[in-house]
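I've put the structures underneath this note.
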Structure 1
Amino acid sequence: MGGASNLDEVPVFLNNMFSDKNILPIPFTPIRKMVAKIITNRRYKSSQENYKLIGSSSPLLKITQKLSKKLEEKTSKKILIVNRYTPPFSKDVLEEIEAYEPDLITLLPMYPQYSITTSGSSLEDINQALNNKYKTRTIEPFYDNQQYIDLLVQKLNEKLTTGYEEFTLIYSAHALPKSVIEKGDPYVEHTEKMVELLNNTLTKQGISFKDTILAYQSKLGPVEWTKPYLSDVIKSLSNEKVIILPLSFTIDNLETLFELDIEYREEAEELNIEDYRVVECPNDSEEFVEVLTELL
């Protein structure tokens, strides 16, 4: 999706996101754009304050650039980055693509699970920009890729080396409006399968937590979203030990660094959660480079 690389990009991100028909399903474009502008004007200042708490910018692009460079060296392929709502946009890479004259363009969505609101929207955007000028192929969602599952367990083990049985493991996925799922979006199905594979892998490694729970973060607005909400789950675990493993993100961003590691941490402290930990995303780790190389 991209993220604001500076505070001025915060309203850009919000306006572009809420102008997306896959995010705000208002069929008449002028009305959707008007509503997007209203939402952006109401939210951007508070969102900027959140960004200030993580250094006034999202690290998403910088980390992805490091990952891209490592992947280029590993695969000897030309790797380009496209964001959905902040630069570089699809149109920004067209000139570089034309200069490179590729025989084949591989599209790799950076989301483990598929949703029309994430991979679907991004693929629609880049394919529209490419306008059938090039042969393309798309990498399938990798939520059930065992190599990626093993990597997430490794990241979990880096954050917690002993005392697993004292902790409740919360798998945190980004929430979606329930109406999106009811239209057939496979996101929840993919997420639940991912949790099953993670639990099986933990069992095979002899790792046993006090409990494992799937919860959903980042709910917006008054409509019903996928449940249980992460906030409600944390409230039910007062005076306990909690470790959170993000499932929807491969690169750390505002939702992990602010929402999970600052906002929910404050909530946990108020509830006397004894120990609260958040697992780092795969980011530009060598192991994630290996996963992406295998996928490609």
Structure 2
Amino acid sequence: MLNIARLRVLRELHHRKTLSAVAEALSYSTSAVSQQVRLLEKEVGVPLVEPAGRRLQLTAQGLILVAHAEQILDLLERAEADVSTSMEQPRGTVRMAAFQSAALTIVPQALQELRRLHAELTIEFDQGEPETTLPALASSEYDLVIAESYPGLPIATTAGITATTILEDPLWLIMEAAIAATIEPEGNIISQLAGAAWAVEAEDSAPRTWLTNECRKAGFDPKVICSSEDLSVQLRFVEAGLAVAVLPGLALTGAAANVRRFPTAPGMQSRELLVATRDASAKRPAIIAVTHALQRAARAYHTGPSSIDLTV
């Protein structure tokens, strides 16, 4: 009889490639991970992994076994969800992750509600960007992830993962009042900022890619003087008159009075906030309760086109 825990280790090794990465994900020591792999190879009777440079890759037999492991672990998670569904109240632990602006706004409000309504439910939260949290959701490190999608840059489709939009968060072109006074609001505003200094997110991130594309449509590459995934850092640069930026509505909560905002395009462009869950656990009352709380919190923070501010 194959050991379920060892199958989970093999699956994680397939996704993460190194013993240390598996150890961190599963809260094991590296030696314990190595031992689990060796014991599984002994159970099966054939080598399951082989070195590939500094990493490990599965042998042909390892790939066969991990394909079955994916199905077995998925079935176990569905069984847990069915048992959980039979309970009247959401309970247990939900591991969730979200990026910064959601973590500062929607998440705390949702967790306050959950603590009040579901005393037997525990939420474990990590802050992280979708580029890392969505793969971790697929490998069961998280149960629920808040992700973001920018216009023309949808999140990658992953088998067994469903993402539901909970908020359309408008994208604002922001600048300090003195800079805004030089702008003709009826014209193409981005094109008027070809000589401006910009605060942006990290290289290769979806927000940075989107902004770069928009600037190139206007005929220039943005002059970047601040690169930070911390949107509050970008906002501070704007408040100080050091840079202009494109920030979503959620990130502008508490912005200084000297910050002016403009739509990035006449039709008002928005990013989507999405709640992503594994299909195998979607019926768990705990997952449903957390999702609904996040949806209600998102509605409370709604910053749709009706709140457009053209103040200059």
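Quick note: the coordinates plus some simple rules give every number you see, no bench work behind them. This is a predicted model, so every value here is computed, not measured. Cβ atoms are built from the backbone, for glycine too; each structure is taken alone.
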statement: Value 1.20 of Cα Rg over 2.2 N^0.38 Å, for residues 17-152 alone was derived from the coordinates of, among 1, 2, structure 1
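Taking FRET efficiency 1/(1 + (r/R0)^6) of positions 161 and 257 (r between Cβ atoms, R0 = 41 Å, to 0.05) for each of 1, 2, which is largest?
Largest one: structure 1.
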message: Say we calculate distance in nm of label points 7 Å out along Cα→Cβ at positions 57 and 281 for every structure; which of 1, 2 gives the highest result?
response: 2
query: Taking FRET efficiency 1/(1 + (r/R0)^6) of positions 121 and 185 (r between Cβ atoms, R0 = 30 Å, to 0.05) from the coordinates of each of 1, 2, which one would give 0.05?
result: 2
field: Origin of the value 0.55, where FRET efficiency 1/(1 + (r/R0)^6) of positions 113 and 193 (r between Cβ atoms, R0 = 41 Å, to 0.05) was derived from one of 1, 2
entry: 2
- prompt: Where does the value 17.2 come from, among 1, 2, when mean count of other Cβ atoms within 10 Å over residues 201-208 is the thing being computed?
  reply: 2
- line: From the coordinates of one of 1, 2, P(r) over Cα pairs in 10 Å bins from 0, in percent, for residues 137-176 alone came out at 21, 43, 28, 6, 1; that one is structure 1
- request: Taking Cα Rg over 2.2 N^0.38 Å as the quantity of interest, name the structure among 1, 2 where it is greatest.
  value: 2
